[in-house]
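Undergrad: What follows is a set of structures for review.
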Structure 1
Amino acid sequence: MKADVYNLKNEVVGTMELPAEVFGAKWNAALVKQVLEAQLANARAPWAHVKDRSEVRGGGKKPWRQKGTGRARHGSTRSPIWVGGGKAHGPRNDKDYSQKVNKKMKRVALFSVLSKKAKDGEVKVFDSLVLEAPKTKHVATALKAILAPRKGDKRFDVLLVSDNTNKNLFRATNNLQKTKVIEAGSLNIFDIINHKNLFIDKDVVATIEKHYKI
């Protein structure tokens, strides 16, 4: 499939052939949902934690003798039914939320999302996203010309795909709201869905095809 190639002035400077396997795949909503949920689950770091009766300090001595007092038998004041005791069935920070998704499923879901973006006109290919200097102002000016945001809107809502040698672009976008730069080999479902626009350097299109191809 053919796509126009733009420069940072939003001018068409040529065309290129995009791999149909990557940008012409069928939409698979169920698989995309499954892979997205797995990605978010695998990134989840459980921090809520309560102590059970074995972790609460004290309680080593039996409160009273087993028989003869008329009271209920107890072995420790750190039982969950005592004030100051451990908590039963509370959240633990050793819980594993991870979900397994094989490589083929991830690849098919990624191609599905990229194809959907391309079909909706939210993908643009640029002749070069390389910056001579890490200046936020230069990137912001270029993005304003391309995206034409509403007056006062500081969110560009764009994901820029480049290679890892383009350090100036990474630095220049750090202070821009809803703007992220990602390497071609690190594309993922969440970042693509989380940003409306997807800008790709034409030099990394082949890298995407090679990296994710079967």
Structure 2
Amino acid sequence: MSDILEVNNLAMKFDQELIFENLKFKLKQGSMTALLGPNGTGKTTLINILMKMLVPTAGNFKFDSNTRLGYVPQFRNINPEYPLSIEAFVGLNAPLIKNRKIKQAIKAQLKETNLYQIRNTRMGEASGGQKQRAYLAQALLENPNMIILDEATASLDPLAKDELMKLIRHLNQKHKITVLFVTHDVPLAKKYMQDYLYLNHHKIEQGSMAQFEEAYD
């Protein structure tokens, strides 16, 4: 199995504050990895660097040339009066003029994320889990082969968390989508992820998720 991401000697400072340094790790294609660590250790900064929203102070990283990256943000509540339906909301990530092919792609992702039956429900009236799956459907319209879930289960109830993560596992198994899951929820990560990256004290360590409790809990 080849690498989809290689990170070498990555470092980041803000002014004189060191966030992390000498980060080295690789992610295999088709892997499922939890990015763990206390608040303030740089997990969001690392993701922003990988998303090319920040430039690192030192080091480099390289995605496989065929990588198509999808991103699912932390749950953001939507005003109850928000007028768009789930289908229209998902379609915001598609061209404004929607031909037959694009409409079929939206339909396919609504079905993939178990939203098709409620596609006409207004986003403002949808549950937290349904809204988060709509964000996932938006990301899937880009046909990614790697998805970053950035605290995507935070603020969801336990049932909604499991629904989302079962869907992520399905996407990994069926479509071989590589997953990087940023989370503080260690039990959830142990249930669904294979590997971990643990960021703390400016350093990162990598290992099997099944072994995480022995090392760090």
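What follows is calculated from the coordinates using simple rules that are stated; it is not laboratory data. In this text, all values refer to a predicted model and were calculated from it rather than measured experimentally. Cβ atoms are built from the backbone, for glycine too; each structure is taken alone.
Undergrad: With distance in nm of label points 7 Å out along Cα→Cβ at positions 123 and 155 derived from the coordinates and found to be 1.3, which of 1, 2 does the value describe?
TA: Working: 1: 2.5; 2: 1.3.
Corresponding structure: 2.
Undergrad: Out of 1, 2, which structure matches 2.5 when distance in nm of label points 7 Å out along Cα→Cβ at positions 3 and 147 is calculated? Mind dumping the intermediate values first?
TA: Working: 1: 1.7; 2: 2.5.
Of the options listed, only 2 reproduces it.
Undergrad: Comparing relative contact order in percent (Cα under 8 Å, 6 or more apart) across 1, 2, which structure shows the greatest value? Don't jump to the answer; show the numbers that get you there.
TA: Working: 1: 24; 2: 29.
Largest one: structure 2.
Undergrad: Now for a separate question. Comparing volume of the Cα convex hull per residue in Å³ across 1, 2, which is largest? Can you show the working numbers first?
TA: Details: 1: 197; 2: 137.
Between 1, 2, the highest calculated value is found for 1.
Undergrad: Give the label, chosen from 1, 2, of the structure having the highest value of distance in nm of label points 7 Å out along Cα→Cβ at positions 67 and 131.
TA: Working: 1: 8.2; 2: 3.0.
Between 1, 2, the highest calculated value is found for 1.
Undergrad: Rank structures 1, 2 by FRET efficiency 1/(1 + (r/R0)^6) of positions 83 and 139 (r between Cβ atoms, R0 = 35 Å, to 0.05) and report only the one at the top, that is, the highest.
TA: Working: 1: 0.05; 2: 0.95.
Largest value of FRET efficiency 1/(1 + (r/R0)^6) of positions 83 and 139 (r between Cβ atoms, R0 = 35 Å, to 0.05): 2.
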